[in-house]
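In the part that follows, the structures are each spelled out as structure tokens.
Every number here is computed from the coordinates shown, using simple stated rules; none is lab data. Source: prediction; values computed, not measured. Cβ atoms are built from the backbone, for glycine too; each structure is taken alone.
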Structure P
Amino acid sequence: MRARLKDTIRPLVPKSVLDAKRKFHYYFMDEERSVPLDVLRFNPRLPFTRAQRKQLADKMEVAHKGLRCAHTHAEAVAIVSEILRVPPSTTGVVLEAGCFKGGSTSKLSLATRLIGRKLLVYDSFEGLPDVDEAEKDRFGKGEYTGALDEVKKNVGAYGALEVCEFIRGWFDQTMPSLKDPVVVAFVDVDLRDSLETCLTYIYPKLVPGGAIFSHDGHLPICVDLMKDPNFWKRFNDPPPEFEGLGTRKLVRMRKPKS
């Protein structure tokens, strides 16, 4: 824990008087300050140049202000940082399941373009499907709708539309056609059955060392699924290593390398 905190703070330590003044203004004067985005800008442990990381973080900040996003800066930075760390020699695509208005899609597409990969975007573009009785107190059919044309327009304005491939339909109809290896996936689907479908088809395609991020770690019914050892026994691969399961909304599932 102490080492992780040290790694987070080190990139924020000013290296000059001018840098110190800039950081003071950023954190204490600007209303829209964001520590996680500054970690992305100045973390030397991330690949690519400081100018490239700064440009990426700046564009992510603009997208967050311009679009309705269901995630935090810290969550977006965690996923983007994972994408940037994938070795260029590893074959595979980045995948998103559940894109809402395209805020997360815009940010992921910017990182995906930077590393020269493709972003597969799965969504019904009709909102949530029929909701199970046990989940109706929290969700309703049709919620979180973002029409395909609206999402494309938003990604075109704030992201990198050219790297995106949009797969329209319900997950149980579209996910079985997934053929590409996946290096990083972001799954924000809200419903237990939808999460089960996505994990069922994505996990076997996930490269060793790759990660799936679920944004449903605040939902007990989804946490129970991810914790269930019997669910993971259906795969030929070893079960994932979890980070944040039961403690955070954003859960990381990493496939062991061996």
Structure Q
Amino acid sequence: MPEGPSIVILREALSPFKGKTVVEASGYAGIDYTRLSGRRITAIKSWGKHLLICFSGFYVRVHLMMFGSYFINERKRAGNPTLRLSFARDEVNFHTCNVKLFEGSPDDTYDWSADIMSDEWSAAGTKKKIKALKKNTSVCDLLLDQTIFSGSGNIIKNEVLFRTCIHPKSLSGSLPDKQLNALIKETRNYSFDFLKWKKAHVLAKNWQIYTKKECPRCQIPTEVAYLGKGMRITYFCNNCQQLYAS
């Protein structure tokens, strides 16, 4: 599933379509495509893993899910698109994704301070949300909670926990303040490193723990487990990543 930085890249790729009028909209998403035809795109936004195509009075949310893809001025050889937006000289195609139409503005729904890629992201707000959790939460679940770290995904989770030397079986309420601050800060920092490396096509080359067989700090075999509520694959070092679970 594409993480927040990848959706920022998509948003930037579609930015030239801001101000353009949709000549025809089609696909199999089940939305009212006639609402889009003849309407001008007022903004292209992203929040976490959501791409938001905005019109006056409503917007379309595109979630690429696990296997979604998109094509600009190009068509996939097989399969009909979930959403096709045709313009006077261009077209955009989205495949194997979730597409919904919502009334109003994204500002009515989205908490921009939770988006790890947003200029409005708030470290203090993020910490406040974590502190307000009613019970201890696995840090694996915490880093994938889109209401707290919107845009964070499994790669970011693995790499941030390794950067901060926090064991993935740690609990949010057991983290000392220093480690909690580091976790919040590095989630933001790593996300922008992710964006930079993804644009340069060197993201995987810069993974330190994700998919690795050996810890680069300790030169010992990494541990691999399926952790958290979603049982997502997690790579970690039992030696240098400290467990906070008391």
Structure R
Amino acid sequence: MATMKRHIPNFITALGLLSGCISIAFSTGGDLRRAGIFILIAALFDFVDGWIARMLNSVSEFGKQLDSLSDVISFGVAPSFILYKLMVFSRVESSTHFNVAEPGLLQTIVLSSSFLVAIFAALRLARFNIDASQKESFRGLPTPGAALLIVSLGFIIDQRNLSIEPVLLKLWFLTGFTLFVCWLMVSGIRMFSLKFKNYSLKDNVLRYLFLLLSGLLIVAFGIPGIFPVILLYILLSLVNSRFFSSSAG
């Protein structure tokens, strides 16, 4: 029984990895909505596995390494495929400037830049694994946050909002967005953790404020509201780091 209990968090982590793989399968088929949904599911598993590991007192080095390997796939490779497909769609929209059937070397390089997200996710996770200073807070945007930022962009485009879709599907915007997300993951910006040590208002004002505002954004905008939620997380982290650095956990 004790052995089975120890592996429950690892099983949940494996489900998150499976969700990431399914997301990639949907992306290759061009179904970015379902691809995004499975990354959301992977993010849920990523939250639950750590919570259950702490609850069952079954945190292990093996689990930590498995979690990082899973995150590289679900929050690095899978969102890279979504960005790649968005860039392909952008190229089709701009077919007067691109050879859609046979992309040249420069076009191939630009399209392949989407996979920088996978590389920087791996770099971010490798640094996290050996950086003892990231126990209470994070340096750089955590990979689930970066993945959700990309996923939400896909959902916004899927809504077919004619006022902003033409801008979001510009190749220059998608390339710049990719580089911005990569930079966020390896930046030195201190990001607060959403882990609760207790549930008192005094010790968790920032977390409760973020959850409240996030809930309002999701209610107002639906799933595309994830985009401003992640931007809100970054903004609050910057404010917290700048003015309340002593409580940055």
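Numbers below:
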quantity	calculated
At a computed 14.2, 39 (Rg and Dmax of the Cα atoms in Å, for residues 63-118 alone), which of P, Q, R	Q
Among P, Q, R, which structure scores highest (criterion: mean count of other Cβ atoms within 10 Å over residues 71-78)	R
If distance in nm of label points 7 Å out along Cα→Cβ at positions 39 and 223 is computed and equals 2.1, the structure in P, Q, R	P
Structure from which -12000 was derived, helix-only ellipticity at 222 nm (-39500 (n - 2.57) for each DSSP H run of 4 or more, over all residues; to 500), options P, Q, R	P
